[in-house]
Every structure is written in C-alpha cells, then in structure tokens.
Structure 1
Amino acid sequence: MRDFEKKVCLLTGAATIGLAIADKFIQLGASVVVGALELGSDVDRKAAYAEQFDFIKTDITSDASLRALLDFTLQKYGRVDVLVNCAAAYADDGPLTSRETWLRTLDTNVVSAAVFGEMVRPYLKASVGNIINIGSVSGVFPHIQRWSYPVSKAALLHLTKTQAVEYAADKIRVNMVRLGHVWSLPFEGLTKNDRAHADEVTSSFNLMGRIANAEEVANVVAFVASAEASYMTGNETVVDGGYSAMGPEQHEPLFPKLAK
C-alpha cells in the first residue's frame, strides 16, 4: 500500500481513532490535514511529522469552517486524494433524547459528511480520489438505551451508498468502514482508562475476546482508501471482531440451555 506518496488525506475527527488513521496515512507517505474542535492527544504530531501533518480547528457543523479547512488544504497542497469522515457526536439519552441532541447528533454525524463530501467532490474528481465514512455496528443493530447515535450511523450508511451511486460518474469511490468496539476516548472515559475492564465487559459481544486497537481500524481504512481496493465502492468493510457474525445467541448455544 505504498501508493500514498505525495497524496493528501483530509480527515475530520481528532480523537483516538482519527489520529490513528492520520498516523497510518503519514507512515504510508501521505500528508494529512485534520479538522476538529480539538486534538484528542498530547502527542506533538506536528513536531513528529513536520510538514506531513496539520491540525486545523474546525467546527464541522459550520459550512464556513469546513470551507476554511478545505481552503487551507488546497492552498498548501493544491489537491485532495482521500476524505475520511471520522468525527462523531456521541451524546444520547435513549428514548429521552432531547430534540436539541437529536439535531446536533444528526448534524454532526450525517449532515456534515454529506456537505463536506459535496464540497470536496470537485477535487476528488480531479485526483480520482475516494471518501471513507466511519460507521458503527450501532447503525445496523439497535442498542437499548441508545437512540440518536445508532440512528445517525444508520443514516450515514445510507448516505455512503447514496454518495457512491451519485459520485460514480466522477470516478470517486465511496465506502464505509463499520466499527465494533474500539479502545477510544468514550471507552477510556467510561472505564476510567481501564483497558482490561473494557476487554472483559465487551468479550461476550465479539469473537476476539477484546476490543479493537485504533491502529487495527487505521490499517483497514488505509487499505480501503488505497489503489488495492480500486473495485470497491458503496461497500461496508466491517472491523468488529465478529460482532456482526454472532447473532443474538452470541457465544453460547440456545438448545443446551433449554434442555432439562
């Protein structure tokens, strides 16, 4: 996958997963511009990567802010080869979710990906580039006490397929990488940074007995964005440790439980 030399990746979301994706693209030779409200890491990537990394403070729910992010990228590099929509809002109170939270979640997780995709479209057409939207198993399987986030990810899945159909005329590929449980800021916060506890609690929800590392996600994103995936569009690539394969019976068969 060494086809990223001199290419430019534009990425929204600067938390654990987004920064792991940025690291991977840079390691493969790309330059990366990341847009988010803040960097979710104390690591000085600008010092580590010099001119290959830029962070631009961006409110992705603002068209003007997205345009400023794109303009910076074009002024510095003159091109965009890959757009990764990774930023997400997680606030969710299940059936009690307020209208304000519903609208903010949909605006962040779906509308911004649609608006920015169209904004970047002419430059992806010029570079024969591609878009990757970061999805979730939540968008396919309902989660009790979680409403607005799963619904937004379900909408993002449909947006991905819609963009793929619409942008095919411009030879722009659009795909989703659908994630299961990943060690990231939400998990760090909920567990008070106890990775072992996170692995234990989530082990019954996957076949690997642990949650994913962000780097494992980044490896797949890089592949889907690469020329090696040139015949993939409108596709979901699943990185969930077998979550989607298990079904409601999960690890344990039903019949032995029923037998007396």
Structure 2
Amino acid sequence: MWKFLNGTNKKEVNDVSVKIDMNNIPVHIAIIMDGNGRWAKQKNLPRTLGHKAGVETLKKIVRECSDIGVKYLTVYAFSTENWKRPKDEVSGLMKLLVEYLKNELNELNENNVIIRTIGNIYKLPKPCIDILNESIEDTKNNSGLVLNLALNYGGRYEILRAVKNIFNDYEKGLISDEDMRNLDDNKFEEYLYTKGIPDPDVIIRPSGEQRLSNFLLWQCAYSEFWYSNINWPDFSINDLHKAISDYQNRDRRFGGVNNGENK
C-alpha cells in the first residue's frame, strides 16, 4: 500500500462512498486533466497555483489506481497545442513536471510503478528530457501500474507519424509489398506510441468540457467516456470510483449485440 506523502490527508484519501466491483476494474484508464486554470480563476489565484493543485490530485489518483489494480493509467499532461499558451505558463508546467518526478520517483519506484511516456518528449526542455529518461530507466523493471505521461502529445500527429514510419520502413525493405497490401489494425498499432498497451477502457474528462482535444484518437474507438463538471484539482478518489462504477454498469458490445438481443 502507498505511504501517504506530505500534505495528503489519509482520512480524505480513504473517504470513498461509491462501491465498485473489484473483480471488474478497468485495465486502462485515461484522463484528460482539465480545469486547473478555471479552478485558479475561481479562487482568484495565478494559473500556476492551479497546475500545482492539479499535481496534488494526480498523486492521489495514481496511488488509488495502483491500489485497486488498474494496470495502465494514461494522463494528458501537455499537448502539442499547449505550446500556444503564455511562455511563463509553459515554463511553469515544465518545472512542475521536473519537480513532480524528482519528488515522487522514489515513492513510485518503491510501489512498483512503471513510468512511460507517449508523445515527442525530445522537443521538451533538456531538464524535462533528462528526468523523464531517468524515471523511465529507474522504473523499467517494475511490474505494477504503468503510468503513461502524455507529453507534447497529439493524436493526429501520432497517426501521421505512424503512416510516415510505415512508408519509411517500406522504402527500406523492412515491410514487403504483400504486408503493405494486407496492412491491418494490429500492424498499424505497432507504429503508435502506445504499442503494446491496450486501448483505454474509459476516458475521464473533468471540468465540464465534452471533447477529446486530440487525445488518443485512434485508441478511443471503443472507449467509454465519463465527463464531470469538477475541475481537476477538485477531482477526488470518490469521483474516480464514480467513473469506474459507471463504466462497470455500461453495456460494452464493441459493435455486436448481447446474446438473445435482436439488432
């Protein structure tokens, strides 16, 4: 079980009223961590403090996902479009990333969490690249929750990148004419950032927005969606359990029908 870190109230973390089926936990949960800026604005605080509060929420959600047996947690931390934000906000987000990993790496490692990234991290500032590579290396032999940090990530870019890399391999002779003619989903997915990772069972987006914002466009084909009006810094473990409970009560047919049900 997790050791509770500085500033975390154990009673709050364990205050969960929604019951979930521990035998039907989603394998992969993806979260669009939205609403940090709105949370700060509502409290007349700088946006940077909203992002810091969002990091605290991330910590407790990672702990809970690890504790209840989620295998993969993908969080949308910084999109390819987020570079359009003010420079001081972008700089602050990069510093927060470094701070989070430096402060949490030992704890994540002790609790068997594996750090991975999706997105082009090599366009991030060097301190970010260094701490990410260190974190990936230090946790690669763990066997618990896989924490995917989506950084400088965009779903359209990921798909275009895959197409380009397929054609590059074809030109190099690594893919045959026959393989190109028979290209299917499984082969295509080998060229995505998420190679080897199952598609998300449920995608959670707080803050009241109901869109994907260029997140996991290929992978979300049969994901369940869960939206709420709660800003990310206020997102609780109870809210996570609500999302999981709703997921557990949905009828996932993947385009088919249940036995005995007419189309």
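A few comments on the model shown:
- Relative contact order in percent (Cα under 8 Å, 6 or more apart) from the coordinates reads 19; which among 1, 2: 1
- Identity of the structure behind 3.7 (criterion: distance in nm of label points 7 Å out along Cα→Cβ at positions 29 and 109, calculated), options 1, 2: 1
- Read-out Rg and Dmax of the Cα atoms in Å, computed value 19.3, 61, structure in 1, 2: 2
- Given 1.16 for Rg/Rh (Cα atoms, Kirkwood Rh), for residues 197-236 alone, calculated: source structure among 1, 2: 1
- Once Rg/Rh (Cα atoms, Kirkwood Rh), for residues 141-220 alone is computed for every structure in 1, 2, the highest value turns out to be that of 1.
Values in this text are rule-based calculations from the coordinates and carry no lab data. Computed from a predicted structure; not experimentally measured. Cβ atoms are built from the backbone, for glycine too; each structure is taken alone.
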